Structure I
Amino acid sequence: MEPPGIHIGRELCYHAIPLGTELEPFLAVVSSTDKGFSLPASLARRLGRMEQPASLSLYISPHCPFCPVMARQLFSVARANNIVRLTIVDVSLFPEMARAAKVRSVPTALLDEQFRWTGSFSLEELIEAMIHRDSANPGAPLLENMLKQGDAGRVAQMMIDNQKIFPAFLTLLTHEKWPVRLGAMVAIEEIARQDPKLANQVVDVLWEEFDDLQDPVKGDMLYVVGEAGDSRVVSRLEMVLRGAYDGEVKEAAREALQKIRK
């Protein structure tokens, strides 16, 4: 059974009591007179032509200074196309809904229960994800955002469900920023645990780029190779041990060999 809420048309459900900072944006959307925020005309036109329904959820709290701003922005998104459904949830009133969605801070927006944005996020990025979303082939910005939000497990499950390593994901494994690489590595660990054959798909691509990578990235890629557990790379790892590579790179190759041989 759906929790109690205020329904405004078919596109908005408000699981909250509009008081305090929540009152102004709520009254604005009810009266349809909110002029404090409007989408750029180009984005509004693109959203208006979108044919794939979208489900947006925004988790808020009464004491969050950013939540009213994000609520008004997402109201405008929902107005741009009546196939967009927006659900607003006050986490202080419905903590069970927040726990089920693994919401740990506000504001948090979810798109189709798959893609997540937290804090003062970019509306343009969310709209681009709505327009271009494809669970079978998501782009690098969307995947990177999911990794930054701690959704590496979800990224891994998407690839397992589709039985392929997303091309955009491979670029994140060699990303120059360590937190992005770390998130991608966590995803590969999960894939290797559930589907080792799928994890092996990253190996050949990584080896093609190996010599062009910086030493810290080389070490991380050797860790990924070890996690994938593909015995085909044993001879390549032995070549790294014999080659003119940095000591930490060689140590990573040694650890990968040990893991594969186990």
Structure II
Amino acid sequence: MKTWLTIAAVLIGLILIGWLGLQFQPRSFQAHGGEPGEQETINLPAGLPAPVEHFYREVYGDQIPQIQSAVISGRGTMRIQGITLPVRWRFIHQTGESYRHQIEAAWFGMPILKVNEVYQDGSGRLELPFGISEGSKVDQGANLGLWAETVWMPSVWLTDTRVSWEAVDADTAVLRVPYGEQVQHFVVRFDPDTHLIRWMESMRYQGEESQEKILWLNTVRVWGQLAGHLNPIEVALIWMDDGIPWAELTVERVLYNVDVSGYFGE
């Protein structure tokens, strides 16, 4: 009897220690080196769907910046292999073309698991400690990820001539983005009171083993002033078949038009 009690006490202790370790956020990534470059602007284009025009006027006014690169950094949580882990993350973009994700999950604030993901020249590659994922379905999802993350530099949806908007109703529009020779689309839903983006919805493969696309939901919970204009501060990512966020991210720093060439191999 004492032996079983001892084993039970040890197991409970290990569970409590494991849980406690997940309550500590890691330190933020070190600030990206280099100074932001100048941002030239264009006039807000005429003829946009009403909710789209209202959105851009809220974020930028009538002058739209031209952004070639961005580095977005923050912390939050991600569910990996069924366990919700505190993370620090950095998304590096060559806007409309490529991205690199650097994600580190932590325990007691110390990195224990690193994720490196790159999307470049139309191909995606996800490197995890337990394997590598790549292929045409990964590419499809990665391209949607590229354009969904452009919510942190939404001027690109106007300055990139391959992108177009289509009216739906007073609070909704369809965003069409390039995918090689094809086109992908998002249903974008705007808050009727603030005119800011609340939801972006698309059909995405979860991974290379997926048999069918699943509705992928990106929601901006909080907008705030960052890097000189309104930016998403708290976001969540949801697979419709799951119904709860698998990632909840808080943005701490955004830099535009900085040199990001070192993150991408030739």
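Please treat every number below as a calculation from the coordinates, not as lab data. This structure is a prediction, so every number in the text was calculated from the model and none was measured. Cβ atoms are built from the backbone, for glycine too; each structure is taken alone.
Which structure, out of I, II, was distance in nm of label points 7 Å out along Cα→Cβ at positions 59 and 243 derived from, given a value of 4.4? Structure I accounts for this read-out. Upon calculation of mean projected area of the Cα convex hull in nm², for residues 131-250 alone from the atomic coordinates, which of the structures I, II produces 8.6? Source structure for this number: II.
Out of I, II, which structure matches 13 when relative contact order in percent (Cα under 8 Å, 6 or more apart) is calculated? It was calculated from structure I. Source structure of the calculated read-out (helix-only ellipticity at 222 nm (-39500 (n - 2.57) for each DSSP H run of 4 or more, over all residues; to 500), -5500) within I, II: II. Across the set I, II, distance in nm of label points 7 Å out along Cα→Cβ at positions 115 and 203 reaches its highest value in structure I. Source structure of the calculated read-out (percent of Cα pairs over 24 Å apart, 51) within I, II: II. Can you rank I, II by FRET efficiency 1/(1 + (r/R0)^6) of positions 43 and 195 (r between Cβ atoms, R0 = 25 Å, to 0.05) and just name the one with the largest value? Structure II gives the largest value of FRET efficiency 1/(1 + (r/R0)^6) of positions 43 and 195 (r between Cβ atoms, R0 = 25 Å, to 0.05) among I, II.
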